[in-house]
Structure P
Amino acid sequence: MKRFLEDKDVIPSRACRPTVVLVSDGQPTDGWESPFEALITQGRSSKCFFMAMGIGENPGKQILEQFISQTPVLAKVNGTPVPNTVFHATDADKIHEFFRKVTMSETTRSKSQTPNAVPTSAEPNIEEKGYM
């Protein structure tokens with residue numbers, strides 16, 4: 001994935017910041033630490049918006065929190081930051097809700113004059129906008 005995000009032919013410098021979504025149902029295995037750290041802290045990939053969802057009883061929440069640490073704020077509503085948190089899905093309805101929020105966030109960013117900045121809004125119902 002990092003190779004894809006770093007490739008300027010695939011994602012030109014003038015493109016909007018990509019959003020990377022990590023969905024996990026447990027702990028990672030097999031030498032993941034170094035590539036994971038490079039993805040979220042080095043090069044062009046470190047500038048992505050990161051969102052995460054854990055599924056089931058033990059989705060590896062600590063690692064998912066580390067994954068989103070580079071995107072601490074999803075939006076600002078009336079000047080108040082809406083923090084990025086790990087979304088925990090316990091059933092299929094929650095999975096659908098998470099991806100609805102990801103889609104709403106991307107739609108808002110794509111319509112913005114500054115799509116690479118944290119989205120801002122003066123609207124009172126931020127849940128309908130998909131930020132929480």
Structure Q
Amino acid sequence: MKTKMKEESISYGGTYQIVNPKFMSGNPQYTTDLRYLLGCLRFRFVRKDIVLETNYSEDFENAILHFLRDGKILKNNWIAPKTRNYQDGGCKNDGRDNETEKSDKVFLSSKYPKYCRLFQRKSGIWDLRVKSYKK
């Protein structure tokens with residue numbers, strides 16, 4: 001990832017969000033358009049001009065801000081971490097839950113409407129969908 005990021009002049013990268021070989025295998029190994037990158041496993045070169053305003057949707061915010069900065073982000077579509085984000089011992093321990101994430105997602109969808117949109121899943125959880133803005 002580091003070598004590919006340097007070759008492409010990209011300062012932010014990540015992985016597929018869930019281990020699902022059926023969907024992962026249908027993708028090219030790398031993509032550079034704006035896509036969701038799971039926050040638990042990310043690769044980045046520290047850029048002091050990137051300043052986050054959210055606590056619980058930093059994965060979305062990082063992807064958007066780095067995309068705006070570099071014009072691309074690097075996603076490896078063939079690897080994915082296994083997580084327990086919303087289980088005991090996961091992100092719940094630091095105050096992250098659906099309500100704290102919702103307020104950050106509402107903020108991001110308002111600030112970057114060209115790059116993400118807020119929607120509600122069938123389960124009732126509010127989420128963001130990132131999208132590349134086409135001029």
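Read-outs throughout are calculated quantities, based only on the coordinates presented, and are distinct from any laboratory measurement. In this text, all values refer to a predicted model and were calculated from it rather than measured experimentally. Cβ atoms are built from the backbone, for glycine too; each structure is taken alone.
See the values below:
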| read-out | value |
| --- | --- |
| Source structure (of P, Q) for mean count of other Cβ atoms within 10 Å over residues 35-42, computed value 14.4 | P |
| Relative contact order in percent (Cα under 8 Å, 6 or more apart) from the coordinates reads 28; which among P, Q | Q |
| Parent structure of the calculated result -10000, given that helix-only ellipticity at 222 nm (-39500 (n - 2.57) for each DSSP H run of 4 or more, over all residues; to 500) is the read-out and P, Q the choices | P |
| Structure responsible for 1.3, with distance in nm of label points 7 Å out along Cα→Cβ at positions 19 and 99 calculated and labels P, Q on offer | P |
| Answer label among P, Q for the case where mean count of other Cβ atoms within 10 Å over residues 43-50, calculated from the coordinates, equals 11.8 | Q |
